[in-house]
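Have a look at these structures, which come just after this line.
Any read-out appearing in this document is the output of simple, stated calculations on the displayed coordinates, not a laboratory observation. None of the values given here were measured: they were computed from a predicted structure. Cβ atoms are built from the backbone, for glycine too; each structure is taken alone.
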Structure 1
Amino acid sequence: MELKYLRTFRTIVTEGGFSRAAEKLNYTQSTITFQIGQLEQELSISLFEKIGRRMVLTKAGEQLVPYVDEILQSVDKLRFFEADLSQCQGSLNIGVGETLLCFRLPAILKEFHQTAPNARLFLQSMNCYDIRNELLNGTLDLGIFYEDVGGFGSNLMCQPMGNYSLSLVASPGTKKRYSDFITPDRTVPVPFIINEKNCIFRQIFEAYLQRKSIILDHTIELWSVPTIINLVKSDVGISFLPTFTVREDLDAGTLEEIPTELAERTISAVCAYHKNKWISPLMRLFIELCVNAKQV
């Protein structure tokens, strides 16, 4: 269906006749007649009928008007989408997993603020399970987290942000001392430095250790991923993290990867919102930036 046919129909209704609509749109009257004929053919209804010397709306034509208005208003909103964003004064409440906030969000946030400078973001670094729960109860507008937590059924709409590998990492010196995490039934006297217990990649690695019957010395539980990385680089212990968080250190040689049988294991990041949430222009912009962000 041609959008211009809908605009022609609405102009006829607004101007009160075919000839006035033709003048308004700078069309010939035959063009107006043709377009309405095409629209009637596509809809399989008559939109106008001749009463005396005037063309007036049929009942079907009257019923069509609000639908056409809705379509044309939506098109106009899209047309002025960019301009609207630059003047937008709205806000978004977003919960973000710590690793994603530190290493994936900065570039997205920079582009968002450049595009919508008057918008306000209220960001919270949160556990992925808490993000899921607050999305479900409507506390958050958006959540950036790992969908591996599950438990949201069809209530959350999830836009993929990429699949990410995981790495067991240590300083070069620590790796020399404790390089075997494949042989089962062993005790490795090294601390495990990681996020709190509900951290999804901590759960993955601890389940792996349990399957392999590998026992570590103890666990150092921290919230800050940059702090965890710095302690690992300082020979304090080992950690199991999304590879993108340690990529620069792996490339620089300040960290090294210890082989495990989890080489093929990945986690999936998503930008999610409740299915009943109205998608504002700000939300749509943020979602698109997340989805289109280059995977590291």
Structure 2
Amino acid sequence: MTQMGVASDTYLVGLIGRDIAASRSPWLHEQEAGAQGLRLLYMLHDFAQRGWDEADLPRVLAAMRTLGAAGCNVTYPYKQAVIGHLDGLSPQAAAVGAVNTVVFADGRAIGHNTDVIGFGEALAGGIGGRPAGTVVQVGAGGAGAATAQALMRHGVEQLALFDVDQARATALAARLQGQFPAARITAGTSLPGALAAADGLVNATPMGMAKLPGLPVPAECLGPQLWVADIVYFPLETALIAESRRRGCAVIDGSAMAIGQAAAAFTLFTGRPADRARMRASFDSFAPARAA
């Protein structure tokens, strides 16, 4: 396998995370590579399935570099933990404080964040002309840091962050406030109160995944005045998306962010632009049996 930066038509990449067997990333990347006449092998490194923990991160990264991988994606719960094992960060990843894509090139491992790109595209295409001045976000971890960054770049004026770890929400709010001083960014204390005054809701937690079923907010807080975005895409119709539809909310499921971040990562790995329309078709044609 040849690393990015060297002319090649063969690439080895992968995904690091927990409980990722249902990920569509291998399918998206391999289908796009095939359409471009490239050979790409995308491997899942499921820490839950293999009995690994965070202490194994440097070993897995080192193994991929030894194999000549072009890079890897990183997902829950390692988007922040991986930073300490890298040689540098792109400006965007440094601004977010989280990494979802690592590129191996010239003997270095550089972290990037394409989640910001993916969620920004999801917002642009999903809420149209609906207001986005005041938004509530649940989740202030690695994914939440990226979605919050995208929200602020989209023009959100007030953002209330909620997390099971209040200190984490407070830290992210302070970080963002320093980057976007004209906005009002807070660590929220009353979720029902914040939602009553909000234009939109973002779920940036893993709640709703097949192994973490349920709603991240009380159902009675959802109403037709809200647009609701979920970053979870397996399953695509999460409990939050289903309940929001039932209560008349405009919804953005996790597919647009998944496709947008994958397309940007594909370009980082191969140096070639990805066709987003083609990747959407690949996403929609994904056979669930692949996840078994």
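Side notes on the structure shown:
- Structure responsible for 174, with volume of the Cα convex hull per residue in Å³ calculated and labels 1, 2 on offer: 1
- Structure (1, 2) behind the derived value 2.1 of distance in nm of label points 7 Å out along Cα→Cβ at positions 132 and 268: 2
- Read-out Kirkwood radius over Cα pairs in Å, for residues 164-235 alone, computed value 12.8, structure in 1, 2: 1
- Of the structures 1, 2, the one that 63 was derived from, the read-out being volume of the Cα convex hull per residue in Å³, for residues 12-59 alone: 2
- A value of -14000 for helix-only ellipticity at 222 nm (-39500 (n - 2.57) for each DSSP H run of 4 or more, over all residues; to 500), calculated from one of 1, 2, originates in structure 1.
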